[in-house]
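**Student:** Next up: some structures, all given as structure tokens.
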Structure 1
Amino acid sequence: MFSYQRRRMREEQARREGRLPPGQSLTEKFPVLHYGPVPHYPDLSQWDLRVFGLVKEEKRLSWEEFNRLPRVRIVADIHCVTRWSKLDTVWEGVRFRDFIRYAGVEPLPEARFVMIHAEYGYTTNLPLDVLMDDDVLLATHYDGKPLTPEHGYPLRLVVPKRYFWKSAKWVRGIEFMAEDKPGFWEQAGYHNEGDPWKEQRYWED
């Protein structure tokens, strides 16, 4: 059986099982999509992750400090706004809620939203309660191997319940906010929520 026939059979099965959101097609590849160049990190001793905004105390974690935090493995389906979906992707890293707990981050009571800051000024916004879900990860590994540079090495966010532009690559900062504000693609016309099951692709949707 040809590969495209196998893919179509898997796609139809995924639709029957309710795993494929409206307007999506199944892929067995992992397309590379991002804005701007791919950063490279020859020396992770110079890397850090900044936590700031509405927190009791701002923090900067080194790569070594981040990797001391408790790690988990998740299996999740992911969905891109460009209409591809990939099933049963395997990620390893630190749950966002565990990061909050074990890194000693204390959001202030009025903090209800988060802006994720990545390299080259990229940002994306999410409600704090979405980030606290079981399957939201600050990921360092994909499919049992460290992330490749094109897929976000050394650290990316993974938010399976939102279109994949919300899963920012090359994360460097986490800002807690009282009010929501749009990130990079949201300012360019992408939907603020990005729920694939509601087809929240663009503001006019």
Structure 2
Amino acid sequence: MQIQINGKQMDVGEALSAHASERISATVAKYGVPAVDAAATFSRETHNFRADAQVHLQTGLMVKAHALAPDVYAAFESCMERIDKQLRRYKRRLKDHSSGRREPIEAVAASYVIFSGEEHHEDEEPATLDPVIVAEMTMDIKKVSVGEAVMQMELAHAPFLMFRNERHGGINVVYRREDGNIGWVDPENLPASS
């Protein structure tokens, strides 16, 4: 497993880098879940340090967490406790989903654009109807089952996840509803009209 340790506008010393690499390796090995790569990023936020960590599992899932603390080591340990908790919670489900998979998860790259959320006053007319682009990126749309998509959305703490349904190959979306339940949009699975 390749592990990358970074600092955002701060120097990450050898001791912290070695500690982070060892801790990530030990946590992943503890649950016996095969991982492709992992990363930890450290930064300053006012009076605290922020630690972000992510582990990309062989099943295609991404486990992410972050934490804030006045000490950089405490922030990282808190972050890794969250990663540990997620891996422990999903160990059985991860094994169930990956046990029947013989090949890596198929993914297609898609354009991902973030528009400005600036609001205009009611009496103010915008100069153009084209939204202001803040960032342009790419994201992978993976071909997985609905259960794997829900699990990946929960692991990433994302409000929604777009995926290709492995049953029929069509684009689907799972999302967290306001009532706490999970919604699933599948254009291929239309109910029969009466």
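We did not get these values from a lab; they are worked out from the coordinates using the rules stated. Since the structure is predicted, the reported quantities are computational estimates derived from the model, not experimental observations. Cβ atoms are built from the backbone, for glycine too; each structure is taken alone.
**Student:** Given structures 1, 2, which gives the highest value for mean count of other Cβ atoms within 10 Å over residues 29-36?
**Tutor:** Once mean count of other Cβ atoms within 10 Å over residues 29-36 is tallied for 1, 2, the winner is 2.
**Student:** Could you tell me which structure in 1, 2 was used to calculate distance in nm of label points 7 Å out along Cα→Cβ at positions 61 and 165 as 2.2?
**Tutor:** Matching structure: 2.
**Student:** Match the computed value -10000 of helix-only ellipticity at 222 nm (-39500 (n - 2.57) for each DSSP H run of 4 or more, over all residues; to 500) to one of the structures 1, 2, and report its label.
**Tutor:** Answer by label: 2.
**Student:** Same structure, new question: Ranked on mean count of other Cβ atoms within 10 Å over residues 109-116, which label among 1, 2 comes first with the largest value?
**Tutor:** 1
**Student:** Which structure, out of 1, 2, was distance in nm of label points 7 Å out along Cα→Cβ at positions 53 and 85 derived from, given a value of 1.3?
**Tutor:** It traces back to 2.
**Student:** Shifting gears a bit: With P(r) over Cα pairs in 10 Å bins from 0, in percent, for residues 37-116 alone coming out at 17, 34, 30, 18, 2, pick the structure among 1, 2 it was computed from.
**Tutor:** 2
**Student:** From 1, 2, which structure was relative contact order in percent (Cα under 8 Å, 6 or more apart) = 22 calculated on?
**Tutor:** Only one of 1, 2 returns 22 for relative contact order in percent (Cα under 8 Å, 6 or more apart), namely 1.
**Student:** If semi-axes √(5λ) of the Cα gyration tensor in Å, for residues 77-156 alone computes to 23, 15, 14, which of 1, 2 did it come from?
**Tutor:** Corresponding structure: 1.
**Student:** Could you figure out which one of 1, 2 the value 61 for percent of Cα pairs over 19 Å apart was computed from?
**Tutor:** 1
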